[in-house]
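Chemist: Multiple structures follow.
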Structure I
């Protein structure tokens, strides 16, 4: 397996140096670009490990560690020159798995990454995500997360949203959605689909996602 590593570091020199060394060891690497919306990039890339600095533009590393922990148990290693006991304790309490002080030896970093990946993925792979407009669908526990909350979805609501997100930007016919629901229900008719879509919309609206699903009358539904 080619493990994917996301580097959340605003110092381009450090980020590039880590990325180059990790790539040389066979890792697939992504460096964060939008420090206002790290979770969206995380969901899009779906890494198996995150390297996270404390001091970042807009929001610090503790903020992003907490946000990532809302949607994922992915291993997180903090990299920081602020390596006093208070920062180390705070990082671990926020959900980090390790803390490496800057400056660090690049080979030691790679060894720690390899060891943490072995411990984390010896038995279970990382669950994939789908992200759209700040909403993140976790395929492992069938929940939808926003900045404000985590939404529990029924089996049918999850199948509807998964199908729409996989085809985002395209109209999904009612017939196709009923076929998706048919896999989990003994019988699905037009009314059953309408009821499930309406319930899903109410949950999305309550979470600040009003208008997330658009109706194309006579055709189907669309997420764009």
Structure II
């Protein structure tokens, strides 16, 4: 399991990153003492670091320079300061990538997995997602449960992927429709309802009954 160290002073953001990484089969840990970043990095030995620029006591640039004296671990900066100078500074200080706040979690995961892949010949950490004993393979759009593997239709896969990525959370109908829009097909309320219904029948066919629950007036939730 890949370990990701988060140096971010906004607890809401750091907790959100940790949860998001967990949904993708990675382990996240947030810094506990902003005066001992180096000590915690050395103790945890992460595969990648996500670091804010503006931090208590000493900024991300300082810690990046200190880490780079002895460690080549990949570093991604996250910051609301998105002018070109800050981006250039981040790269010059030894960062490998930069993400502007506010960011979508899917963008963060894409950046993290791409950097892990380049650094460690990463291939399997994000290939599968697990929920309720089922395994969703993001490489070939299949779902495996109790030894049975099925191919998911494009829209079924998009809906299930979005729900799994947000498991145990209510996903709005609007968010699911946005996920289907990415497939370049027109989606309205009725189309979404039909597609969710088809997905439910597909899941029931391999023994996953009532996996997707409706939250009336809001959306859907997939509980692990």
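Every read-out reported here was derived from the displayed coordinates using simple, explicitly stated rules and does not represent laboratory data. Predicted model, so just to flag it, every value in this text is computed and none were measured. Cβ atoms are built from the backbone, for glycine too; each structure is taken alone.
Chemist: In terms of distance in nm of label points 7 Å out along Cα→Cβ at positions 46 and 198, which of structures I, II is highest?
Modeler: II
Chemist: While we're on this one: Here FRET efficiency 1/(1 + (r/R0)^6) of positions 110 and 174 (r between Cβ atoms, R0 = 35 Å, to 0.05) was calculated and came to 0.10; which of the structures I, II was it taken from?
Modeler: Matching structure: I.
Chemist: Between I, II, which one scores greatest on distance in nm of label points 7 Å out along Cα→Cβ at positions 22 and 118? Let's see the in-between values first.
Modeler: Details: I: 1.9; II: 2.9.
By distance in nm of label points 7 Å out along Cα→Cβ at positions 22 and 118, the leading structure of I, II is II.
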